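Structures incoming, each one as structure tokens.
Every number in this text was worked out from the coordinates using simple rules, so none of it is lab data. Nothing here was measured: the structure is a model prediction, and the numbers come from that model. Cβ atoms are built from the backbone, for glycine too; each structure is taken alone.
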Structure I
Amino acid sequence: MAEIRFTKMHGIGNDYIYINCMESTVDDPASLSVKLSDRHTGIGGDGIILILPSTIADFKMRIFNADGSEATMCGNGSRCVAKYVSDHGLTDRKVITLETLSGIKTLSLHTGADGLVGEVTVDMGEPVVSMTDTVVETSRGDVRLTAVSMGNPHGVVFVDSLDTIDFDTLGPELERHPMWPDRANIEFVEVVSRERLKMRVWERGSGETMACGTGACATAVAAALTGRADREVTVSLRGGDLRINWSDDGHVYMTGPATEVFNGTVIM
């Protein structure tokens, strides 16, 4: 048997199990994620995130969803990695670089009076827009969406009210639509004002989650492109708010909190 030490963390409710792999290894992270993520028989979470050494950045992050599939990027997860490496003494820098499958991200750490990281700003890079206000056929009728990549695929659907959509049907159906060979994250968005958007997310490989950082960024980009909102907005998710700025330099900057819940050990 082997012991695996972990830290449970979340970014506005988007919770993962974080494993420090700077000095140890996880042999089968896909299977481990399925086992540990179960909220009834495991630790519970949207997946696991491995914190690893990197030869091209300060640290490296690998993300495995609750179904065992590997994700390329997680905005909320990246903020939690920044908090972990700072609060646990792995770095004393206030700006770090993080290697992900969607490239190297730069993170700015904001500490409080206690010296611990409270918020993190992530340079999410430049978005890639493949479709704007495109009509897609579904079992619930035609749906109009905007496809945006933030290093991972997103379909953003603007609705009059989040309370009236058939979320549990449209979420998985659009996630697996043929237009996305590797599936996609789906965001349903209600425009509150030009400065505030309200969002629910169906995440690829995890189902509905409390929040999605890359999804909030994709939503902000889609809203600005279609004239629904300004380029600097607050996106309100089930778990809390993220501040998104699609800057004049073309990059999307996401600022939000990161929270450590507890530490523990599992015996496998």
Structure II
Amino acid sequence: MSFELIFLGTGAADFSPELETVHKNRFDGDVRRCSSVLVNGHILIDCGPHTVGALNILKTPLSAVTDIFLTHLHDDHFRPEAVPELIDGGANPRIWCRADAALQFAGAQIIGVKPHIEYDCGDIAVSAIEANHDAFAVHYIFKRGGKKFFYGCDGAWMLNKGYNFLKNAAFDAMILDATVGDHEGDYRMAEHNSIPMIRMMLKSFATFGITTPDTKIYLSHMSRGLHHDTHAERTARLVPEGMTPVFDGMTVRI
């Protein structure tokens, strides 16, 4: 195992209102926080309005956080107020984001990431591709110990340069945006994936060597208002197709 991923949130901007009441201090498969992931116990992918609370549920010390990789600057993915909370908890995080975002933040080191360039984050190599989304959005590729995974939440399809950059990557796992439910005709297809779009992409990924028959496909960033089934129903339907919907608190090892 080279990576342990704990999904702190798996929803979109329309997060579950129950988070403010009965589900504030626990995870539930059908109650989704804004998307965020804890990697190997010390790296955050995104740091939104629910990230610190989710870390507290896991009893993960805030001081453990060394790095925050921002996919983009929308407030469901980056809540600036969360960084002082991490710092007050003993963290001294580096914040990685797309270089042209020109993010400035007092009390934290900002590292500008340029697409298609590999960066060292301790024993993990990280690179990015531009995402089909606004607010300086990127998708990330993480590599360690011969294992690699792709994280692409908020964004639709693939931009051409990024698609070619991923050629023959043979990922061990891909975490894909699945904002829109299992239906066609939604206007959000210009910047968010639906399940039919993902089905089409996966065929192209396999043709291009981006995936192999062993690649695990995980779906995250699912909108509460656009998925009209339960997590159990969604899982039963999609797992036979090779896609696993994730849930808040789920752990994946790669």
One of I, II was used to calculate percent of Cα pairs over 31 Å apart, yielding 22; that structure is I
Using Cα Rg over 2.2 N^0.38 Å, for residues 117-228 alone, single out the structure from I, II with the greatest value.
II
3.3 is what came out when distance in nm of label points 7 Å out along Cα→Cβ at positions 69 and 245 was calculated for one structure; which of I, II is it?
I
